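In the part that follows, the structures are each spelled out as C-alpha cells.
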Structure P
Amino acid sequence: MAKPMLEVTELTKDYGGTLALDRVSFRVDEGEMFGLLGPNGAGKTTLLSIVCGLLRATSGEVRLCGRPLRDRRALRREIGIVPQEVALYSKLTARENLHFFGELYGMSGSALRKRVDEVLTAIGLTANADQRTSTFSGGMQRRLNLGAGLVHRPRLLLLDEPTVGVDPQSRNHIFEEVRRLNATGVTVVYTSHYMEEVQALCTRVGIVDRGRLVQCDTLPNLLALLGGQVRLRVDRIRPALLDRLGELPEVHLTQQGDRELLLQCRDVKDTLVRLVGVLNELKVELTGLEIEEPNLERVFLHLTGKALRD
C-alpha cells in the first residue's frame, strides 16, 4: 500500500468572515500526480500557500511524510513550490536565479553548480543561461520559474497554474518535464483551471469550488459519474428500431424528432457496438452520428452547477 506524502485534514482559512477554505481534507500518496481543478478564486492558491508554509491556516492540519508540517523548517525543504505569478529576479541571469534559490535551501559549491546545469538542461534554457531574465519571453520565464522550484530536489512539487499565458511549445515542454519528474518518483500536486491539462496529466483529481472540495477521486471514477451520449440520425424511425434500442442495457433512449434519436449511456464504446448490430440487423440506413464521451468539464459542471469562472 502506498504511503501518504501529503495529508490535509479539515483545513480552514477564514479572512474576517470570508471562508477561502472550508474544511478541506485529502491525501496525496508518494509518487502520485494529483490534480486540483477549480476556477480562479476557488481557493487553490490559498491551499498551496498553507501547504508550503507561506500562510497559516485558521484551523486544520497539514502533514508531510506522516509528520506535522507546522514550524518544521527542515521538513519544508522537502517541498518545491512553483507559484502562479513568476517569482524571479529580472536583473539576474537564469543561472544566477537558480543559484540564488539553491542557496536559499542551503546548497553551495560544486554540488549547486552541477545541479543548476542539470536544471537548465531539463527546462531547455542552457543556451540562455547567462542572459538576464528580463530579456526572456513569457514561456521562457515560466520554464525558469519551474526550474527554481526544482533546484533543491524536492520530494513534493506544488505547481500553481504553471502554464498560464505560455505558448504551446513552452506548455508542452513543461508537461514533459513534469511527467519526467513524476516518473523519477517526485510527488506532484498540479493545480489548474484548464481541465484538459489536469485530465491529461493527473491520475487522481480533487475538484475545488468556493473553498470546498466538492469531489475527489480517480479520473476514471470521476468520468463515470456522467455517462456518454450517442446521437444518431436515420432515414426513417420504425417501431422495431425503437423497441430494439430500448432494450439495450444501461441506455436511456429519447426520440428527438422524425429521424433523430439520443442514446444516453454509461459505456459509449459498448453501446456503439450494440447499436451497429441493431442497425445492420434491421437494415436501417444511418445518415448521421455524433458521440459525446464524459470529460472533466462536464463532470465539473455537473458537480458545481455552473461554468468555470475566469
Structure Q
Amino acid sequence: MDQLTLPAPAKLNLFLHITGRRADGYHELETLFQFLTLADELRFTCTDHGSVTIESNAEVSIALQDNLIYRAAEKLLPLRANPSLGVTIALHKQLPMGGGVGGGSSDAATTLLALNHLWQLGLSPEQLAEIGLTLGADVPVFIHGQATFARGVGEQFAPAAPTEAWYLVVHPQVHVSTAEIFQHPELPRATPKLLDPARHCSELAWIEQHNDCEKLVRSLYPQVASALDWLLKYAPSRLTGTGACVFAVFSTQQQAEQALRELPEQYRGFVAQGVNHSPAHQALAQALPSHPC
C-alpha cells in the first residue's frame, strides 16, 4: 500500500504576551512562533479497512479519544470519497510530551496535511487550519507552516522572519498545567499590544520581549526556575509557552552543543536550529509527485 512519511516539528514561543481576557474566558495573546529542526516522525500507510489505527513508540499510552493524531484523522473520515479508505499511522516520538514545544499540536497538523494528500480531499490550508483550530490553538500555525506572529487566541497570523538561530532546549522533568497557569489570579493579563510587531519579530529583536507566564511558572515550579537560571550562564534564557521547557539562543551549533554537554543530570535537553519554514511542508512538497491512496 502507499506510504507517506512526514516530520512533525517542534516549535518555540520566542515571546508571549497576554494582552487581555475575553468574556468567554479565553485570553488574547501576542506571540512569535518559530519551528525547530527536531521533530516527531509519522508514517502513514494506506489501508482498505476504512478505519484509523495508531502505533507509537511512546512509553505513555493515551486513550484513543484523547489522542490528537486520532482526533485529527477522525475529523477527515467523513470527507473521503471512498469510505473503504483507511490508514495506519506509526508515530516515532522524539519531542518531550507536555513540554510546551507543540508536539501534540504538530502531530495533529501533520496528520491533517498527510491525509488531505493521501485521501485526495482537496482541502485548502485555510480549511485545514479551521479544522485544526478545533483540536488546539497551536494547530493552525503548523498547518500554515511559516514562522508567525500570532494575535487573538492564536488564530490571527502575520508571517515573520526571526533569525534562524541555534537553541538549547531544556526540559526540567516536570509537567506544567497550562490550565492552571491561565486560570491563576497572578497571571499578568494587561500587557500593551505591540505597535510595530514586524520590528519586534525580525532578526533577534524578539529578545527584547518577554514571556508573561514566566514569572508565575518560576514561582510555582522551582525546577523550571532552576533550569532558567542554569541556562543564563550561557545565553539569554526564556520559557516557551507555559513550559515546562525553557530555551537559550546561541549563534552557533557548536556553542549550543557545548552547553548541552554540561547539562546537569536532572534535566533533559536537545539542540536544534530554528527554521522559518516548516520541515513538514518541505517534506510534503517533495512527496507530492508520489501517488496518493
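A few points about this structure:
- log10 I(q)/I(0) by the Debye sum over Cα atoms at q = 0.13 Å⁻¹, for residues 67-210 alone derived as -0.74 - corresponding label from P, Q: Q
- Origin of the derived value 55, 46, 34 (Cα extents along the principal axes in Å; candidates P, Q): Q
- helix-only ellipticity at 222 nm (-39500 (n - 2.57) for each DSSP H run of 4 or more, over all residues; to 500) derived as -8000 - corresponding label from P, Q: Q
- Top of P, Q by mean count of other Cβ atoms within 10 Å over residues 203-210, largest first: P
- Distance in nm of label points 7 Å out along Cα→Cβ at positions 163 and 243 - highest-scoring structure of P, Q: P
- Comparison of P, Q by relative contact order in percent (Cα under 8 Å, 6 or more apart) - largest value held by: Q
Computed from the coordinates by the stated procedures, all read-outs in this text should not be read as laboratory data. Just so it is clear, the model here is predicted, and its values are computed rather than measured. Cβ atoms are built from the backbone, for glycine too; each structure is taken alone.
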